[in-house]
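Once you scroll down, you'll see the structures, which are given as structure tokens.
Here, each number is a calculation from the coordinates, and none is a lab measurement. Owing to the predicted nature of the structure, the values given are computational and were not obtained by experimental measurement. Cβ atoms are built from the backbone, for glycine too; each structure is taken alone.
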Structure I
Amino acid sequence: MADVIIFGVLDTAELAHFYLENDSEHHVAAFAVNREYIKESHFKGLPVVAFEDVEKLFPPSGYSFFVPMTARNMNRNREKVYLEARAKGYSFVSYISSRATVYDRSLIGENCFILEDNTIQPFTTIGHNVVLWSGNHIGHHGRIDDHVFFTSQVVLSGHCHVHSYSFFGVNATVKDYTNIAEGTLLGMASSLNKDSEEWGIYVGNPAKRVPGKLSYEAY
């Protein structure tokens, strides 16, 4: 059990508060945001403090951190806050829904946000700072690196390797034994049946790379 500081005061932070309070052993103690974005002193009845000063008010010796941010800037905004909180000395919790099917939680890293109805099959490892929104299928004998975001109803078949900073739109599917390169953006309802290229945008069925544009330029 940990007393947790959540980064943010928008939708994902509110959802994280709900899930941690209602479906985990943890307790939320406060919220933190960058000082320039503080508009209210409290959120959900808890204090909102400046991220720049959070370790002075809620020291890492007594509190853990959770960064449940979106995938903007191809997950690099979330990565930045995660690394800054780590540099302050914080440990991190992960939230794994009790309604997710997970056979070995020891294969899941820190600061992961895994919602209800996800199926994570055996022998697949998940790195740090990964988000699995609700209802995804993560196939067996795979690997998901750090700083990745799955939306909902994504099917990742077995023996796939998802490299860091990748993003999967709703209802995307990936063929087995596929290598998803760093920074890949697979669009909604798209089907990837071959290895992708770094920072590529892929759409359609079968998915093809969008020419002349990089994923971090689009999202």
Structure II
Amino acid sequence: MCPSKFQNALQALKRDPIMAFLAHKFAHEITLSDRYESDHAKALALLVVEQQVSFKAALTIKQRFLKIIDRLSYSEILALDNDLIQSAGLSKRKVDYIKNIYQHFLDEPKNYEVMDYDQIHNALIQIKGVGRWTIEMFLIFVLGAQDIFSKGDLALINSIKRNYNLDPLTDLHLNQLIEQWRPYNTVASLLLWRSVEQKIYYTPEAED
């Protein structure tokens, strides 16, 4: 997503007072390219590393993993001993998932930059270990899609509960918010993530 589209998204989202508060607090901190990776196989592998671990742990494991695969071709990565990859801090299952990704990209190279959401989803969901959340993160951080909200992301759900005072958060309420933020769900998500990371949430008093 280019800077001008990001600014357009912020202006549209600010019609919602809670989003306006989050934009005021966090918009200047958001870097759109901080998780971009032009090598799509590597990008997906790094997203697998992030699955179900804390941000801090994922960062450490990613650094170790990147050191292991540095300058290796897909074929060379596939030939690596699983124990070596696992030494980065990965489970046996995640090592299998990562190798599944590299095998898929070796067997079926595609230009994901020119594909639509359904085409991308249908292609990547075939890879064992790549699910809906991973594909949605790939769309947001690698392909720069502007209208993605991941219903399976617990941090996003918790951020909505706190910022919108909706606990429990029903499917109806969630779908209403997603529709309200359309077509800028990606930027809404980035603001919600930053809120929960920094533990700063909207309250009615915040508008005073």
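Which of I, II yields 15.9 for mean count of other Cβ atoms within 10 Å over residues 4-11, as computed? It would help to have the intermediate numbers written out before the result.
Working: I: 21.5; II: 15.9.
Here the read-out was taken from II.
Thinking only about distance in nm of label points 7 Å out along Cα→Cβ at positions 84 and 180, which of I, II has the largest value?
Numbers: I: 2.7; II: 5.2.
Once distance in nm of label points 7 Å out along Cα→Cβ at positions 84 and 180 is tallied for I, II, the winner is II.
To which of I, II does the computed value 4.1 (distance in nm of label points 7 Å out along Cα→Cβ at positions 12 and 68) belong? The read-out was computed on structure II.
Kindly point out which one of I, II the value 12.4, 36 was derived from, the read-out being Rg and Dmax of the Cα atoms in Å, for residues 44-115 alone. Before the final figure, lay out each step's value.
Working: I: 13.7, 38; II: 12.4, 36.
The read-out was computed on structure II.
Out of I, II, which one gives 19.4 for mean count of other Cβ atoms within 10 Å over residues 60-67 as computed from the coordinates? Going through each structure in turn, the value belongs to I.
Could you figure out which one of I, II the value 0.50 for FRET efficiency 1/(1 + (r/R0)^6) of positions 28 and 52 (r between Cβ atoms, R0 = 30 Å, to 0.05) was computed from? This figure was derived from II.
-18500 is what came out when helix-only ellipticity at 222 nm (-39500 (n - 2.57) for each DSSP H run of 4 or more, over all residues; to 500) was calculated for one structure; which of I, II is it?
Computing helix-only ellipticity at 222 nm (-39500 (n - 2.57) for each DSSP H run of 4 or more, over all residues; to 500) on every structure in I, II gives -18500 only for II.
Work out which structure the value 0.7 belongs to, where distance in nm of label points 7 Å out along Cα→Cβ at positions 164 and 188 was derived from one of I, II. So the calculation was done on II.
For structures I, II, calculate FRET efficiency 1/(1 + (r/R0)^6) of positions 20 and 76 (r between Cβ atoms, R0 = 30 Å, to 0.05) and state which one comes out highest. Walk me through the numbers before you get to the answer.
Working: I: 0.80; II: 0.05.
Once FRET efficiency 1/(1 + (r/R0)^6) of positions 20 and 76 (r between Cβ atoms, R0 = 30 Å, to 0.05) is tallied for I, II, the winner is I.
One of I, II was used to compute relative contact order in percent (Cα under 8 Å, 6 or more apart), and the answer was 27. Which one was it? Derived from the structure labelled II.
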